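Novice: Presented below are the structures under discussion, each in the form of structure tokens.
Each reported figure results from applying straightforward, stated rules to the coordinates on display, with no laboratory input. Every value quoted in this text rests on a predicted model; they were computed, and no experiment measured them. Cβ atoms are built from the backbone, for glycine too; each structure is taken alone.
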Structure P
Amino acid sequence: MRASLLALLVAVILAGCQYFRGAPGSAVAELKPTRGHTATGQVTFLQIAERVRVQAFVTGLAPGSEHGVHVHEVGDCSAFDASSAKGHFNPYGKAHAHYTAPERHAGDLPPLKADGRGRAEFEAELDIISLTGGPGLIVGRAVVVHANADDFRTQPAGNSGARIACGVIRKTPD
């Protein structure tokens, strides 16, 4: 009895360590500023059943500003203006919309709202993106922070303006 209890305890501890080390279905995008901008940060992704928890933290924004954030088609931030990331990730052929709308781009994410020190963060759980496969797979794509707020209406990108930071979404090592 004592040996089986000890074996169970070891299994639970090891399972917990695996979760915190980067369980299957976790990824991160390290945001770097585009030319002439100062925004940097990190966006993390964690697959939880059929949803993905997205957490973003960005600094170097104008105090009190709001910025559109999107997953873009291509994981390439090499262009000075991040145009190499192409357009919004839209595998389902939907119109751009609010990130909670049932019909939207898979790349539509919550906005960043900077505080008085130019820092912003958000956390959301989204249902049409994936870290583990299928048409909504975002690993290898890019996250882009835009200069302006997303109006969630204007096609195809919410009138969110220039790209001020970009990072490629990469799987977290197991």
Structure Q
Amino acid sequence: MPERQHAVNRKKQRSPAGDAFSLVAFQILRLGGLLSAAGDELAAPSGQSSARWQVLAAVENAPTTVATIARALGLARQSVQRVADLLADEGLAVYRDNPDHARAMLLELTARGRAALATIQRAQRAWADRLGAAIGESDLRRTAAVLERIAAEVSGDPSGRGAAR
């Protein structure tokens, strides 16, 4: 029986590169949770969450449709719609008619929304500067390049220009 167990375990083993990728994937998922919690802390003084912050930031430079925001953030349109509706209900954003599409309204920041976003961005700048100094710019830039390659491979297009296969 021990010999058979060994044969079964051997079939389930990954390659060293597969083990390394799995370790990186685990760390990315763990980091995602940590970044979300940190985002909530950074956004809390302005009465926002990291989800609301993302939507506010997505429309900072120009009115945008909910579907476009969702694609940019890699989220379901419905989840972005819920957040956008809450922001509009609270006067942080407004919906405007879209000259390019009769049904897809444009979400735009109000003055209150811009003020909330600016407060969050000030806190984020200080936080990012502190962490960036602790980790080091060159390591962070190398990490960003590797993460870009991973995202391209996971999406199924090593060039990074296409969708998943």
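Novice: Assign the value 30, calculated as relative contact order in percent (Cα under 8 Å, 6 or more apart), to the correct structure from P, Q. Please list the in-between numbers first.
Specialist: Values: P: 30; Q: 15.
Derived from the structure labelled P.
Novice: State the single structure among P, Q that was used to calculate helix-only ellipticity at 222 nm (-39500 (n - 2.57) for each DSSP H run of 4 or more, over all residues; to 500), giving -22500.
Specialist: Among P, Q, the structure yielding -22500 for helix-only ellipticity at 222 nm (-39500 (n - 2.57) for each DSSP H run of 4 or more, over all residues; to 500) is Q.
Novice: Moving on to the next point. Assign the value 38, 22, 16, calculated as semi-axes √(5λ) of the Cα gyration tensor in Å, to the correct structure from P, Q. Mind showing how you got there, number by number?
Specialist: On the way: P: 32, 18, 14; Q: 38, 22, 16.
Structure of origin is Q.
Novice: Quick check: 22, 17, 9 is what I get for semi-axes √(5λ) of the Cα gyration tensor in Å, for residues 37-84 alone, calculated from one of P, Q. Which structure matches? Walk me through the numbers before you get to the answer.
Specialist: Numbers: P: 22, 17, 9; Q: 19, 12, 8.
The read-out was computed on structure P.
Novice: With mean count of other Cβ atoms within 10 Å over residues 101-108 computed per structure, which member of P, Q shows the largest figure?
Specialist: Values: P: 19.2; Q: 14.5.
Ranking P, Q on mean count of other Cβ atoms within 10 Å over residues 101-108, first place is P.
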